[in-house]
Structure P
Amino acid sequence: MDLGISNRRAAVAAGTSGLGLASAVALAAEGVHVAICGRDERRLAAAADAVGHGCVPIVADVSSVEGATGFVDDAVEALGGVDILVANAGGPPPGNFASTPIDAYPPALDLNLMSVVAMCTAAVPAMREQQWGRVVAITSLAVRQPMAQLILSNTARAGATAFLKTLALEVADEGVTVNSVQPGVHRTPRVEQLYGAEQQESMRMGDADDFGRVVAFLCGEPARFTTGVQLHVDGGSYLGLL
């Protein structure tokens, strides 16, 4: 299927590994000009090579409003504009209510909520002006079904989901779609960090490349009437009816 986005321009945050990298690869395969960011220059360069299609590496840390805004601004400068934003960031430290101090919450909110707000604030006005744009945020199945030992992620990503849904309603008539994708467990460095080998063996694990293709589809022309959606990509792990 031709997604109709060849020569569009995409900023993919935290694109050096895992689901961010897979999303960047899938977009580049559709002919999209991609800029990715990461904190480590060497990893970033290797990831840009893996993405190919002239992928632009940008050193940035999206865990702060300044870093998130700066990434989008640098991507606009490098690409001549941003038509597609894939908002993404790593996860905060694991923990439960009893083990998580209250001062751990603001950094987690900056990482997984305020970074999304900042990137959208930097990218969406130009999309509205040109009457075309795509925002896809990579969040977590934990928004729909909170995960044990991930209280910071559960809290911050739920807030980001509410923000994205609200934004989607505001720009729905202006050619801009805003969606989030909620991954279950995929084979990524983050999963390896959180779960031991024995736990991973018992999990239903997805392939990051397949996830990236879902992100690319939501950025394409066939998905132009799909907005405000929180799509779980989890191999059926979520058990709810709604």
Structure Q
Amino acid sequence: MTTREFTPGSKEDPGVQAVAARALELVADGSRVGLGSGRAAMVFLDGLGARVRDGLRVSAVPTSEAVADLAMQARIPLIELGVGGLLDLTVDGADEVAPSLDLVKGWGGALVRERIVAASSARQIILVSENKLVQRLGERRRVPVEVIPFAAWLVAGELAVLDIVPTRRMNVAGDRPFVTDNGNWIIDCALPEPLADTSSARQLEHAIRAIAGVVDTGLFLGTADVILVGHTDGHVDTLSRAAH
């Protein structure tokens, strides 16, 4: 019996490597690219940096300060959002992918900027390993919501009225709230049960967004154009919204 040399979903997973390589094929010379987060997106960023150093001309908008630091280390030229118009594509990750191609994002805490960059792109390409596929959003019982700190108490109470169990996300040390790049807090929402379909997901998103002090939710509904799913044997499935 052989021992696995990688953890499924890790950067060393052949599926993660494969989806990153497939995404690199979509980047044409002169492209403006949104850089998202997640393990596969980080492998993509490393590969993009290598291609830039080999002469590929691209410019990029990062979705977080951490991604910006990595992009600068990789010598990927960064631009402000809006320079040159729409981005050609954004390459990002996701925490859950439903059969409808709806997503849960934000476990890394960058959901607001990820939303903005995705909305500013001609295409959103999502890279995931097969363990991110779910039958219904919320199966992992964690949907992030970014809130203005002043409103955290109010938001938590209103979420509870929706039968959601809210938990304020803490920093790594666990001694203070996690703070996003926008200076806000994250409330992780445990749903009473997974969402039945896109309609129920939209209803929940609308209800949460209506709460005073909510900035955004981790429900990304209808934003993904293409989802590349990497499997541990190295093959890639391509899921396209055009086929739905």
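Brief remarks follow.
- With distance in nm of label points 7 Å out along Cα→Cβ at positions 132 and 228 derived as 2.4, matching label from P, Q: P
- Of the structures P, Q, the one that -8000 was derived from, the read-out being helix-only ellipticity at 222 nm (-39500 (n - 2.57) for each DSSP H run of 4 or more, over all residues; to 500): Q
- In this comparison of P, Q, the computed figure 14.5 for mean projected area of the Cα convex hull in nm² is attributed to Q.
- In this comparison of P, Q, the computed figure 13.0, 38 for Rg and Dmax of the Cα atoms in Å, for residues 156-211 alone is attributed to Q.
Here, each number is a calculation from the coordinates, and none is a lab measurement. Keep in mind that what you see is a predicted model, and the values were worked out from it rather than measured. Cβ atoms are built from the backbone, for glycine too; each structure is taken alone.
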